[in-house]
1. Relative contact order in percent (Cα under 8 Å, 6 or more apart) was computed and gave 18; which structure, P, Q, did it come from?
2. Could you figure out which one of P, Q the value -7000 for helix-only ellipticity at 222 nm (-39500 (n - 2.57) for each DSSP H run of 4 or more, over all residues; to 500) was computed from?
3. Can you spot which of P, Q the value 0.85 was calculated from, given it is FRET efficiency 1/(1 + (r/R0)^6) of positions 133 and 237 (r between Cβ atoms, R0 = 35 Å, to 0.05)?
4. If you rank structures P, Q by percent of Cα pairs over 41 Å apart, which sits at the top with the largest value?
Structure P
Amino acid sequence: MIFEDLGLHPRVLAGLGALADESPTPVQELALPPILEGRDVLIIAPQTDGEKLVLVLPTLQHAFFGPRGRIQAVILTPTQELAQTIIDAIQNLGKHTRVRSLMLCDGPIPPQIEALRNGVEVVVACPARLLEHLNRGSLDLSRAGLLVLKDIDRFSDMGFLPDLWRILKATPTEHQTLLFSTTDNEELRKTAQTLLREPITVQIGEVASAPAITHQFYPVDAEAKTEALLALLDSGEIPSEALLIFCETRFRARRLGEKLKHAGYATAILTDELSTKRRNIAIEGFRQQTSRIIVTTDLAAQGLDVTSIAHIINFDMPATVESYLHRSGRTAYSKSSSTAINLVTSEDDEIVDAITLELGERPRYRVLPQNFE
């Protein structure tokens, strides 16, 4: 099979350039025909450039034949960084199609509203910002016949599934849905069963469920948390790299981050009031390893696309089991063993009991190192 055999419009094919003469990869060969036939498809495969074409080509084909100026396709991603790579690919491959695309993840609202008024055919969005436009009435998804969910396995980890159900209510009852996942587990299959109609499943390569996470609990007095954390880091009992630390509020995150910096730890502070530019600088510093610790809050961590996190620390315990599982799920893409480390006070007894009941295991209490006084 070659790309010309797929029935793509010549303007869509033109965007492929020299790639049009190459043989499709296995995921392209198996997934593109049923997608272009209008079937719902679940793609479980490692993240590759070949997989990106499976997403972009059908999107351009669908949008090209729909009414101009109306949203024909919606691609949802859990992170702004992933959305940017997809919008870049759509604009590059679709340069001959006149299909207009728009990213809705962050940044000022007014320019986005203006772009929507001028008309676009494809929207690539993060759930929270898409919902914000729906609530404002600035977004109409009533003609969106194609819905693509990229990295659907991460939607659950990052707490976006409730947003997803609200978004679905704004789309036509009859629409095509594509799910992309890099892992395979029971929860993914249940989600697919709910979202897809008579789907085709394409599974390629070595994929597996997210690795098991070790959950550790360190009892500590509330006023001694910072000293306890520094003692753990100084002793080497927990690593001081690839580390995500959650605090209850932006004030506590800023204060803890500054103390870690003062103690000599390369730390980025990620809070929700940061501008997009400062947020991107902080994230890129972590990726480039100029900072090895991120201190953040649940709100600021939404949309955080960093796959190198091996351990998370709950400096402040979350209020719900769901929040705890979302936090610890951040380690699911680590190539090494991962750990959720919890500094717990007597006030956290109830949530610790609920968490360990949900996990089906007894709490693993640990003793603070000898250098803690």
Structure Q
Amino acid sequence: MSTFLPSRRSALRAIAGIGAVVLGASACGPGDSNVASAAADQDTDTKGRRMGAEWESHARTFMSWPALESVWEDDLRYVREDIARVARAIAEYEYVVMMARPDQVKAAQKACGRDVEVIPLPVDDLWARDTVPVFVEDDGKVTGIDFNFNGWGNKQEHTNDGRVGRTLLAEYDIPRKKAPLVAEGGSFETDGEGTLLITESSIVNDNRNRGKSRDQIEAELKQTLGIKKVIWLAGVRGQDITDAHVDSLVRFTEPGVVLLDRAHPDTPADSWSRAADQAKAVLSKATDAKGRPFEIVDLPQPDLYEITGEGDDFVSTYANFYVANDSVFMPRFGDRKADKRAKSILQEHFPKRDVVQVEIDTIASGGGGIHCSTHDEPGKPVD
């Protein structure tokens, strides 16, 4: 039984410290001087461009084999076991591609099994949601938007992960566009019908987009992703390495319906609880891109004293689930009552899909979840 009260994902073994923990305040940090000119790479015509919902058809799932002993230390072996377990589970439903450093391909293939394709492509860590480009459709053709990954504001080594946007798309001959912003895939949550949910803390932030206002960023997101309406949530600055990605806070299950992460009643209130309260307040008054009000469903966390994982960075949210072809993948934390309740909520909202629970204690101890470690490519499923 755990006897700690874990926080959200911290700086892992951060290269640089993070600012004070506040809601809606500005943080200072290194920007990305290479992004200012990227707008020139973007088309001004967004007609026919859209960012699809995760529940639409996938061609494949991309994942990344963790390589940084400097981050994971003695847990590197165990986090690899978690990643292999997730990959094998998803591979029962759709094609999975695991990126791995060339000298680690053999070990990754052995761990993941023959149903997972392991490709030699230099990576640093497992967070494929953030390093792999965000896919959009331009007049029905898939394009990868490279959001210039900079290690969540230069908080972690990303020499190889910063190049994944270019190298992976070249490997699969997918057209690439360089975004005029720095962001990560976990920042974005869409209903596929033009609505985008995003935390202000994760993108209107000088450690990604120095000097850019929220209005500027919103305009660039709409153009880059084909979004019609952006709904801003405050998030949390400085408490975790991502500055509070939306994919651990609130998720769509269908247009107009969201699941909202809620702390267990016995958990002391913290900045994440206040962020959830603020998100609920915003969403309860908002409408989506088609004018529909939101149905907000609470997705309770487990009892932190009943879970099997441990660590100050442990992420105990069920909201970081992944929707794959004919399936939904969610964590099993060891609180049997809470695990069962969360599964039943997801099954209710995805009645035609298998809901599969996977143990990911080491991934969660590093501050992430199944959604953080996966990235879907839209399209016809690969045979």
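No value in this document is a laboratory result; all are computed from the given coordinates. Not measured: the values here are computed from a predicted model. Cβ atoms are built from the backbone, for glycine too; each structure is taken alone.
1. The structure behind it is P.
2. On the way: P: -11500; Q: -7000.
Working through the options, I get structure Q.
3. Q
4. Evaluating percent of Cα pairs over 41 Å apart on every structure, the highest lands on P.
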